[in-house]
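**Student:** Before anything else, here is the set of structures, which you'll find just below.
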Structure 1
Amino acid sequence: MSNYKLEDKMVDINKLSQDALSDKRLFKELLLGVKSKDNTIRSNSFRTLQLISEEKPEFLYSHWDYFYEMLESSNNYHKYIAIYILANLTQVDEENKFNDIFDEYFAIFGGEKVMNASHVAANSPTIYKTKPELQSKIIKILLNTDTIHQGKQKELVKAYVIEALRKIYPESPDKDKITEFVKEQLNSSSPKTRDMASCFLDRC
């Protein structure tokens, strides 16, 4: 069992994230933990590293390749974790590593797995904010969900797209295009997507 109680569902994620910054052994255990087959260990490890990637992204940046390898994995849980961590690491991406993997990252949005596609959409506002040079490409992908995403639950994915566009909208020069896309979703076959569209338009 872990010395840091990663198998404990009630473990303090905030404390773990702080301790990991100075405890190399714990940090190594977290890196191994995100690949664990134990759901609790994997979840606790991911939530801890996710918090670090949000608050201290520079601490994880040197491990970019580790998370990139997870993005390439055939394991969908590994992909899911990498989708979040790599998006947060764009905050400190001075070497423009994300730019090199942009197509691969967003190719997941075009895949058949609704979970991973949805979470690429959910993380796109972070990338939009940190990578101005990629903004037009990100908007184009999100607004073309119908032709890009190949899964059977496309209408559900659009709910995540709308939420992403809601966060992007205030700073976007493409407000008219975004509004037009969202209006079209008022007739979606997905109740969640219809609700998200209505909520978006009410706020706008």
Structure 2
Amino acid sequence: MMDYIKGTITGITPAFLTVETGGIGYFVNISLNTFSRLEGKGEYKILIHEVIREDTHQLFGFADKEERDIFRMLISVTGVGAATARMMLSSLSPGEIEKAIIGSDVQTLKSVKGIGVKTAERIIVDLRDKVGKAAAGGEIFSFTDNTRREEALSALVMLGFARGAVLKTLDKIIREDRNLTVEDMIKKALKNL
């Protein structure tokens, strides 16, 4: 099993790259997240996940361990194959996927092409325990923190604030003080948005 390939990136597109090492060029499938990190790079150590089946041998490459870990968790879910996991990582960042799973955000996962309600729900149920870290700061939030966070997020989005800005603000507030009520979170967030 391959862990990584260190070599020269001789060609790159948003869907795949070719990395040459030892006179051999490897065709590696990548996500848009990895593409944006590797575009313009020459030498690079690309983390690899191999998919070997009777009819195919594919390499999937990642710019960092976090993205590969999320990919591996996603493909462990029944009904989510390597192509679907790569599509998810092209549509959402690893951090956004983690937040959606932890926060039981079916709508965010469902927004990815090829992911329906049932698959999104299955991903959340299967991976919620495995994904213990929120993307922001890599800190572990308890379930009650996430419930209050989701309530505050919902209220602020309904007030017209952008979801992404609200998520960043709420994560910062929770890191500073985990004992806030939903109302206190909203008040503090309103001062920072």
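A short reminder: the numbers here are calculations on the coordinates, not readings from a lab. As the structure is a prediction and not an experimental result, all values here were calculated from the model. Cβ atoms are built from the backbone, for glycine too; each structure is taken alone.
**Student:** For distance in nm of label points 7 Å out along Cα→Cβ at positions 47 and 87, find whichever of 1, 2 sits highest and give me its label.
**Tutor:** 2
**Student:** Quick one: helix-only ellipticity at 222 nm (-39500 (n - 2.57) for each DSSP H run of 4 or more, over all residues; to 500) came out at -21000 when computed from one of 1, 2, so which one is it? Don't skip to the end; give the middle numbers.
**Tutor:** Details: 1: -21000; 2: -14500.
That value comes from structure 1.
**Student:** As an exercise: distance in nm of label points 7 Å out along Cα→Cβ at positions 39 and 71, calculated from one structure in 1, 2, equals 2.8. Which structure is it? All intermediate terms of the calculation are to be shown ahead of the outcome.
**Tutor:** Working: 1: 2.8; 2: 1.9.
Label of the originating structure: 1.
**Student:** Once distance in nm of label points 7 Å out along Cα→Cβ at positions 127 and 159 is calculated for all of 1, 2, which comes out largest?
**Tutor:** On the way: 1: 2.2; 2: 3.1.
Ranking 1, 2 on distance in nm of label points 7 Å out along Cα→Cβ at positions 127 and 159, first place is 2.
**Student:** If you don't mind, there's one more thing I want to ask. Out of 1, 2, which structure matches 0.90 when FRET efficiency 1/(1 + (r/R0)^6) of positions 15 and 103 (r between Cβ atoms, R0 = 41 Å, to 0.05) is calculated?
**Tutor:** Values: 1: 0.60; 2: 0.90.
Checking each candidate, the match is 2.
**Student:** With P(r) over Cα pairs in 5 Å bins from 0, in percent, for residues 31-78 alone derived from the coordinates and found to be 5, 22, 28, 29, 13, 3, which of 1, 2 does the value describe?
**Tutor:** Numbers: 1: 5, 22, 28, 29, 13, 3; 2: 5, 18, 26, 24, 16, 8, 3, 0.
Going through each structure in turn, the value belongs to 1.
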